[in-house]
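S.K.: Multiple structures follow.
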Structure I
Amino acid sequence: MRESLVRKSEMSAPTPIIAVTESSLEGELAGLGAHAVHWSSLNDFKGKPSSHLLVPDGGGSGAVVLLGVDETGLPHPFVLGSLVKSLPAGDYCLGDGFPDPEQAALGFALSAYRFERYVTPSKKVQRLGVSDDVDLDRIHIILEGVQIARDLINTPANDLGPEELAAAVGDLFNRHGGTGSIIVGEELLKENFPMVHAVGRASSRAPRLADFTWGNADDPKVTLVGKGVIFDTGGLNLKPGNSMSLMKKDMGGAGNVLGLAAMIMASELPVRLRVIVPCVENAVSANAFRPGDILSSRKGLSVEIGNTDAEGRLILGDALTLADEESPDLLVDMATLTGAARVALGPDLPPFYTHDDELAEDMAVMAEACSDPLWRLPLWQPYMKYLDSKVADINHINTSGTGFAGSITAALFLSRFVENSESWIHFDIYGWTPSDRPGKPAGGEAQGIRGLFDLIAERYAAKK
């Protein structure tokens, strides 16, 4: 993605891309000359939204690209991404009609992403030239973070196990001068992470917990916790095949957290960053945890297991307890946690939860501004009764038998493990784009982290 954006001054003769509406098309064509008018007529190009036309010059080379947008004349910020698969290789630049060149360039680059680890790399190269007033360094930082998240999510579990995921955390922090540790296998019990151990013990690949920090200890503490279930069979409550096919993405929370961490460290934001990732495989074997088991937790709460396919909130419970022990200024957790969130809001609109109204408002504003959509759902306390257990302090799933409020009750369960943090926010992401859209190629996806990056940068930049 990074190589798809360069300075326009580095190009010799890039082809301009001009946004047109159905009503403005005639005037644009007239300005381009009779050849363009004739070519548009031959191709029956009307300037309809999302359509485009490559108008050649007299010698057969590309003279201009016309891109149809709606009649407001304000294209979606990522509309340029729709051109990536259809335009021939070559150099392009922004022409008229793009009020936010930075977002337009970002959409182009995000659409240029390809996961090519297991295939012959494409030789098709398209570059977009941007003007000197576009903050290209910042865009490249965002692209690197998004690529980290997408690459990790797209990597299958045979090549990304708990060990490899934990190593990815360490490698990222080592590159930026951070430090940390990884707790493995039976050591999890000695260090009091019983739920992480219980979920991961059935796999032939030992569970572990990665805990790394970066930055000045005196700066505001920002802690990120990511669900790192590298594959989820459902455990003894085995998933059906069609529900298991995408479970390589069940570490999407961890992938997104690492993408956000990369942005923060590359930008040298004035925060003390901490990332905690419990890394497990929810497998099936003789020692798998069972429905009806009662687990201890780092928090001291006893947890009754209602369904082994709700494992993510268990490992997050221990990880959030650890994070909360030092009372960070901002505690963020991200997880591909519930199908209920997808039923409620679909794949493109992750819900988030927080008790902090100011944080929620800021998050919504930042997400909308950078076209990284999110939607707040309530931590509705009356639904806490759905987690009642007759034999333990809490059940980890809705025990009412109704199936109601699955995403909310999962968030409420997590809230029991957070007491000291000044602000806590939980994201129930999908981490996947089902089909190609501008700025979002099909496959693993970064959700919420561009908005979070902007929020953290604005919230703490003044303290530098």
Structure II
Amino acid sequence: MEPLGRNRLDPRVLAVIERLAGAGHEAWLVGGAVRDTLLGRPFHEYDLATSARAEVVAGLFPKVVATGLQHGTVTVVTGRLPVEVTTYRGAGAYAGGQPREVESVGTIEEDLAHRDLTVNALAWDPLRERLLDPFGGAEDLRCRRIRGVGDPLARFEEDPLRTMRAVRFASTLGFVLERKTRRAIPPLLGRFAQVAVERIRHELEKILRGDRPRYGIELLRRTGLLPHVLPELLDGFGLRQNRWHRYDVYHHTLRTVDATPAILPVRLAALLHDIDKPRSAAPSAKAPGEHTFYNHENTGAAHAKAILLRLRFPHRICDEVALLVREHQFVYSDEWSDGAVRRMMARVGKENLDHLLAVREADIRGRGFYVEEGLANAHALERRVRLLREKALALTVRDLAIGGREVMEALGEGPSPRIGEAMEWLLGQVLEEPSRNDPEQLRALLATWKSS
């Protein structure tokens, strides 16, 4: 593990600690910053635990945001760097999975005793060069182990979301979930089901953004949490596919997710790209024991969007993931004309095309059979897309050489749905033959469209 030292601490954070200490208060760096420093990992968030009440902290610094004043938390902003400062929390600090209003100030030892995991129950005082580790968190880091503080069941009862946090840390750090901690999860599943959806989504995002999303999702399944997060994934467990696939739908999905870059919409699309295969599965008429999944990409797009809306993802992410799921099933052919490739590029959109190609490549890698052949096919399309992109072609109505006003003048009409229809028709003509994207040619085409 990496050594701790004042030279590894942002001087602005050190200044906050020194200001608190100068006013007669204890101040410790806690949580992820200490953990990730010891692991040699980058981090961008600083949390301090202090003996000072929140209102006292607020009076010591010129710029403070009351992010959770009733729970003893304020954010000190120093040189644009936010530093979250929280009054020590002791026994009884949690109720219903959320911090309770701070009535009395505890000690740093009491505060650490009610944190979720030993690797997060570390405190460092850089002024005295002292590491406080009452629960063996540093040893757990060395052993690559996730373990609950004290009695894991008691810690999880304080906040049932901690069950999923334990899985998330095991996944993102690549650690093993300690046996006693793992066994404390099933008794809390009923209470976990009552946790706010937004908090569950936040943990799922972190699992998916990590280096081992497949490991994280599988841990959710093995601990019993997955039915309360994404029960639809379990429908593909054990569902055999066909000669193109080595794995069942569930394990193919996880391998696909692992093969994607850590971009949230891409990871979500990979996670949900085959979500409707169980619904659309039909026995193959040509190969006994195999299944076909007719139209699963189209029905799956709507299903994927409904799932993400249920999990309170932003609408823009829901829409993009639905698009990627709907379009992921394409099989490229050298016989495609340039117009066909341009129409696909226009349908998917410039901003989504790279994400779609990433999902398709991961889908091929995740099937286990005929991978090289599939990748050669996908890469051939990528090369054609790259060549067409270099020509800066028109792919949307905004790229046309004339705009809506010119179209209205050419047609002699005012604003109406017909103007939009005319521009979409013009785009289709340009996608087929890019040289038509010229004002005079477009006006001539409009005359043809109007007369027909």
Structure III
Amino acid sequence: MTLRFYDSKTASVRDFAPVHPGEARLYYCGATVQGAPHIGHVRSGLVFDQLSRWLNYRGFKVTTVRNVTDIDDKILVNSAASKQSGYEGEHPNEEWWALAYRFEKVFAGAYEALAIEPPTYEPRATGHIPEMFALIQRLIDRGHAYPALDDSGDVYFDVRSWNEYGSLTHQRVDDMQEAPDADPRGKRDPRDFALWKGYKEGEPLTASWDSPWGRGRPGWHLECSAMAGKYLGETFDIHGGGLDLRFPHHENEMAQSTAAGYGFANFWLHNGLVTFEGEKMSKSIGNTVSPSQMLEEARSLAVRYYLGQAHYRSVLDYSPTSLAEATKSVERIEAFVAATVEFHRPDAQVPVAFADAMDDDLNIPQALAVLHESVRAGNSLLAKSGDVAEIASQVYAMVKVLGLLPLMNIGGGNASNAEHAALDSLVRSLIEARATARAEKDWARADQIRDSLAAAGVTVKDSATGSTWSVS
């Protein structure tokens, strides 16, 4: 079967034809590092990890780019809050760049805990200011951007100058909400969005750069266009991200890039959101679940399985029993993989039915059905002392391409090694959960995890390069 993906722009499933034969170039939106990751960030990262793994399995040379937004209004606000009198957090007087880097590391830890592979490139917005200048000037020269009508130093994209504006989300300009990123008095139209935001009194001078339009910092949408173009070229294969980013972020990205004369993304893939027992997660009603909480409740293997088991475009619903159910499902697979270690082959191929499901818009639920059926058949053969080699090699290939294998404790014939690997996985999950809890300023949970480890005789040593543990 030909690889096919659902393109949000055309609202249709289309055959995948790469821009560059034999290559697949993918950009997906990463973190705005003003705080610790939430479950939606991790699901999105996992979805595009599954996609890149499958493209690689299908023989493509895969280039992935996941950006880091390390300059943003919320980053500045949170940094300023740490400098207020009476601040009770763990990081008082924290500069904006230090806060951003601290949370960037928390995101990296969450991705690593779930075996989400690092992208080929992970550029930071602050490292690409010259590329942003060039894109802004190109848009001004082509009549699609203008300096603010007041003396704010802002530069705006003129949405009415681009007839295709709204084509990603299928909206008319007159029906759109106003862009909330700057004072509308400097705009030709309230929907015009900021490409460059002029420096304002009271902001850190270090959070601004000299530009042809005055000192300031980049708008949120601009950075992704500049970085995608630099690392993937003027036209590339896939742009991805969470469904909540379609508007205004992705709509604006596409508009400024295509108005500049670039082809930009051939496919737009958007993953669904995460709900709590059918309701939108919200801090105000107390039904949010963080990655650290999940890793405290279950092994990384089960958390990855749960977050990756639904079709990427569907809503993923969480309930208090979700991780327990995921644990039972994935540990049955793990047990079979561990029991058939001798049959694992690096060059093993997945079954045709599994491949067909993955080729069909990354149909993970159907692919998992093939995996579970293979495990059931394999266990039946084991019980009868039958020839399990072929099924074992196929199961190995499937868990490998799904990214589950790195999180499995499959031993390798040495029981003591397997036991240590299991203990190491559990302890590290708790250490990661504690680090995330501290980053989220959830001191009670961090203390609880520390006390639980100490009660079990586990000593944790923190250092600048990470944490290690030993049994006391």
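Throughout, read-outs are computed from the coordinates displayed, never taken from laboratory work. Just so we're clear, the structure is a prediction, and the values are computed from it rather than from any experiment. Cβ atoms are built from the backbone, for glycine too; each structure is taken alone.
S.K.: Starting from the value 25.5: which structure in I, II, III was mean count of other Cβ atoms within 10 Å over residues 24-31 calculated from? Let's see the in-between values first.
M.R.: Values: I: 15.9; II: 21.2; III: 25.5.
That value comes from structure III.
S.K.: Further question on the same structure: Among I, II, III, considering only FRET efficiency 1/(1 + (r/R0)^6) of positions 80 and 248 (r between Cβ atoms, R0 = 25 Å, to 0.05), which has the greatest calculated value? Don't skip to the answer; put the middle values down first.
M.R.: Working: I: 0.25; II: 0.00; III: 0.50.
Between I, II, III, the highest calculated value is found for III.
S.K.: Which of I, II, III yields 24.4 for mean count of other Cβ atoms within 10 Å over residues 112-119, as computed? Before the final figure, lay out each step's value.
M.R.: Details: I: 14.4; II: 24.4; III: 20.0.
This value belongs to structure II.
S.K.: Where does the value -9500 come from, among I, II, III, when helix-only ellipticity at 222 nm (-39500 (n - 2.57) for each DSSP H run of 4 or more, over all residues; to 500) is the thing being computed? Let's see the in-between values first.
M.R.: Numbers: I: -9500; II: -15000; III: -13000.
Label of the source structure: I.
S.K.: Let me ask something else about it. Identify the structure, out of I, II, III, from whose coordinates P(r) over Cα pairs in 5 Å bins from 0, in percent, for residues 344-391 alone was calculated to give 5, 21, 24, 21, 18, 7, 3, 1. Intermediate results must be reported in sequence, preceding the final value.
M.R.: Numbers: I: 5, 18, 22, 19, 15, 9, 6, 4, 1, 0; II: 4, 21, 29, 23, 13, 7, 2, 0; III: 5, 21, 24, 21, 18, 7, 3, 1.
Working through the options, I get structure III.
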